[in-house]
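S.K.: Following are the structures in question.
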Structure I
Amino acid sequence: MKRNQIKTFTGTTLIILFLLSCSDILDEQPRSIYEPGFFKTETGVMGGLTAMYAHLRYIYGQAYYFNSCLTGTDEATYAQSADGNFKNIDMSGAGTLTASTSRSDVLWGTAFPNINTASGIIENATEVGISEELVSEARFFRAFDYFLLVQTFGGVPLDLGAGELKFNTTPARVSVRNTVPEVYTRAIFPDLLTAIDNLPENSRLTGTVTKNVARLILAKAYLTYGWWLENPNNIPTYPETARTDPDGHNAQWYFQQAYDVARTAIENPGPYGLQETFYDVNWAPNDRNNEILLYADHTETSEYYNGASLTYGGGGAPDNFAVWMLTWNYTEIRSTTNTNRDTVVGSVQREAVQNLGRPWTRMCPTIGVIENTFADKTNDARYDGTFVTTYRGNWPKGGIKNSVLYNANKMEVYPGDAILTFLPDESLSPIDYISDTAGTSYTAAQLEAFKGKFPGINNIGAGILPGRSDYVISPRGISRVVYPGFWKLGTYRTDNGTGLGQPNAGTTRPYNIAKFSELFFVAAEAAVKGATTQAITGTYANDGTALGLINIIRARAGKWRWDNNGNAEKVEDNSAAMIAATPATIDIDYILAERSREYYGEGYRWFDLVRTQKWAEIAGSYEICSATKGDHTPATYTRDIQLYHYLRPIPQGQLDGLEMTEDEKYNYQNPGYRDL
């Protein structure tokens, strides 16, 4: 079936630049420019709307921003090849988070030009005859960007140089930050409420925003603002202001609004809904399915509409290259061509498929993710639908002509066989990590020294188990250098033919931003925070309590149709077991754990932990083995998460571009970062 998709401009740079450094403005050589007068035409307004969707590529899939949403949480730490971009944000002493090192600059530098474009559309659309239905797409994105900004930095400017929420045509060199309540009540809530009133139920093109997309973001904004007003752990805000609402509402009022808006969307799903299995949500051939409310789009059919090269990615926006960061260098796995083990070859080649792709080894899951977050790997399909835990041989595609290779225990393996397996738990221990030594004779002292730190003939420090041809690593043996891969966001191409395809290109899949499933989590969290619940009717009928809402998600998580890492059909329904295992009393900690199981690695985690003020409590320490191949001895790392870290620093480039006194710049910065 042919789909009508949004056609987006690539590399579009607006002349309405706000709060970038002077050098960035003066040196820029844009490929496409929107002059202020451009918005006085229908073509200009429609072009601006197109840019709303294109700007998502510069945030989502941008690996350094992706890193800022995950590294330093309980979901991820820095990996072997990490540089300061990743170590600085881990909060564990490997680096220091400052205005110069924070990669939240990606958001700041992308969101404000888009906000200004949205204001230009909103101001000029009526004059050129554009309907409010279309204008509300711009209202949605202006609110969407402001919501990201206020969560990240605290209060931010509503006046970009021409007045509050006004379209500005001149780069601004001075700035005043509004307070958090002002950003929510003057910008985010009004824009989203208007958008919900005017957006259609069904998208005008594949992927354009609708009422329910806006409802999800509004419900999340209400929920987040409710937490901010309540402030249970006395986290400071900036600019300093009382935790009171200008409209006179308290936190409970906002929790109730979040619940009611989410409930409305669940009962009136329109074209959206839950996929039958968790696997189907993220299975690449099923991209743009009806569970996905919003995504940053890419395609393999055209470089122009992909927004980036189809053959090579340089590691910069608008490439979708986030998944590279959580992909370790599996191409270092070795097998042998004979039982004498005198010739080794790479049995797992770099390939443009969802379970492989391009390895950068910049980020890795913690041991706690594997052992605790995904403790149930039998009933719950989400571990299997999130990680790559089996690496299979594909050497003929790389030109290695051997029909058979020899692997663990000198056993034969064939293309498609398991070469390396990350075990689900420690039940098969003890794993022999030191016998895979190419037949060389070692002294007892040498073997003792090798324990836990020997790469072996497999070259990655994996172990062996009796009777198995695959090398193995247990959860407590994962390290900063060898760890399960990240299947969800993995590469997918249909043009590989019989070869390895284009594994060095940025991912040509859409990056998912918002999902229908999150409505259940938002409503459940609001219920835990005291919202009055009501039975939900329709397709997703339940009693409307946190337990009832969460069990809709957990029941789906128990349904299997495919064993991803076993590479075989698996039709099982463990919904009853999943529901039976849900605690009778749902609290915030359980919701956060369940959110991590559902959305691991998608960029939600830092926002979740900051919203609920649980970051230091949940992610204050973690376990991982070192960056030495073969090290299977976990070490515990402690994070120094201070209260001021709950806001990111204003980027240094922003401060450098302001024509203000040093004292004014000093006070513009969030406290805690001012003297770093």
Structure II
Amino acid sequence: MRVSWIIVLVVCLWLGAIGRDRFDVWIDATVLPPLIVETSIEVLDRDGDLLRAYTVADGRWRLALPPDKVDPLYLKMLLAYEDKRFRDHVGVDPRSVIRAALQAVWNGRVVSGGSTLTMQVARLLEEGTTGQVGGKLRQMRVALALERRLPKDQILQLYLHLAPFGGNLEGVRAASISYFGKEPYRLTPAEAALLVAIPQSPETRRPDRAADRAEAARDRVLARAVREGVIDADEAQAALREDVPGLRKPFPALAPHLADRARNDEPTAPSHRLTVDGELQKKLEALAVEAVEGRGDQLQVAILVADHASGDILASVGSAGYQADLRQGFVDMTQALRSPGSTLKPLVYALAFDEGLGHPETMIDDKPMSFGSYAPQNFDKLYMGTIRMREALQQSRNIPVVALTDALGPAKLISAMEKAGMKPVFPGDQPGLAIALGGVGVTLSDMVQLYAAIARGGVVRPLGYRLDSEGPEGQRVVSEVAAWEVGDILAGLAPPPGAPSNRLAYKTGTSYGHRDAWAIGFDGRHVIGVWMGRADGTPVPGAFGADVAAPVLFQAFNRLKRKLDPQPAAPASTLLVANAELPLPLQRFRSRVAAFEAAADAPAVAFPPDGAEVELLPAGLKVRVTGGTAPFTWLADGVPVIVGMDAREAMLALPGEGFVTLSVIDAEGRSARSQIRVR
């Protein structure tokens, strides 16, 4: 008899071994769903904080979250509530299954589930059902197979990614950002409990739609946490008083245009770490909204901030709002081709200083002048006569800068722009003297990089937006002395009304037809560019760079830092003298057309100026001559009216109204004339 039991025992063990082996083969043969879960592409700022995330292919928010990046309290509550023996079982917990079955038989309904976290992961991976017997058996098989192929932490991470939280929210991190507006690495007990409770019935416990059910479920999790010793009773009581969030918060969407560019440049990268300062970006996006508020529904703004020492872009605001509206907010205006207006003038002056054509104290003429068939005018149609180059740049006179460009040659200016890393586009690919006044297409990014080169002593460092991808130092655009001289001139420009008085070196510009308003400035560390206009290129009547863009520039610097970094000291070789102490060739600029101009002391009709319309008084027409040598002879339409007059002013008797050509001849036979209309 004893031998018989031994034989039975041996047979049973043999059959059990065969069954175990076959069971193992069955489990090992399990075809698992893909274990690599797609997560949202993330764009992070320089500190690793989330700037923007993108939904996965099916429109769900699912953000990567390793277990060590979530609050340990949440993990303790999760395991205490869902799977106390998670670290010990092999995917299926027999004790939980037996307990759930007995409770169901005793109560006539399902009271508690026997699913482990691994089984829940199996269901989420296959998007299977929970109530069908076949589905439950499949979950057990997949769970057992998962435990054989993955470590516990990787299974837990799958749950952290896939747990449903209502709507298009999947994963703990997406839920924490959407419901609490923060990352899940620091949660209150109430928040942790809510995140444990929602996935059990995500649609009926959504806080934004059923706050009362969400609160009740959260409270049950808190009660279990107290029983399991995860938190104490006092912590639970405090958590019970915490309100459940009633609304979903928007996901971060800072620097959206730059984020799009980063993703498009490297579409397969799961994350992108940018040089952007998230807090500064937020401040300047708010400033952009303020800048266009109350100015119509089409005015747009773009702001770009960079550290000119490193080339890091610290903030990039492509528009006042990333949306399809009349402002065309989806267009990144930091990259749009626009006319720079007068903002290229500092480069012209720096090149002229390098070529020995002038010095900040050199005198230059601001008067009507023609360059072949090109006859530029000042923006205000006024002329200041002979002024210092310093004043000409500060007051943005057009005639002097065109004269300098003519002396340099447009090719010199174009070459310098390209050395600065710019990609200028010319109408008809035929650059001429008009490029000095904005007759060229450039981007805000181009212009900020140019000013950054001037700020750092004339050597360009390409601007970059990816962290830890610093490029090599670029070419020298202008000499250190010329760069400093231009910066010193711009730092002497008066700030806009209401702005703080400081040594910000800046220049404004307004393109032809008021289509673009610019302000670009730098201190000893940073450079900021501001563009304002309409994205479609239509005019903005009355918009001047000094009036609309400059105040935004100064506000941007104010939000960047409280105090400007000082401008660098003058290089040792800088010539810091007044005009009279300059070498003779530098005391006065002589343009290429100087040979065809009258001598400096030649007579000129000071009044009435050429093209003027004047009123004929009863005593006649008042005239005045400057320069020349007395006595003077005045003629009207070639007929002498006054002969041998020593005075420089006189009253001419004219027959009546109409167009008249006035001429004056001095004692040396030199003449000048003025064509006017008398009424």
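S.K.: Tell me which of I, II gives -0.34, -0.47, -0.61 when you compute log10 I(q)/I(0) by the Debye sum over Cα atoms at q = 0.06, 0.07, 0.08 Å⁻¹.
M.R.: Matching structure: I.
S.K.: Another question, then. Identify the structure, out of I, II, from whose coordinates mean projected area of the Cα convex hull in nm², for residues 261-652 alone was calculated to give 23.8.
M.R.: Structure of origin is II.
S.K.: Given a computed value of 0.05 for FRET efficiency 1/(1 + (r/R0)^6) of positions 381 and 573 (r between Cβ atoms, R0 = 25 Å, to 0.05), which structure among I, II does it belong to?
M.R.: II
S.K.: In addition: Any idea which of I, II comes out highest on relative contact order in percent (Cα under 8 Å, 6 or more apart)?
M.R.: I
Bear in mind that the values in this text are calculations on the coordinates, not laboratory data. Here the structure is a predicted model, which means the values were calculated and not measured. Cβ atoms are built from the backbone, for glycine too; each structure is taken alone.
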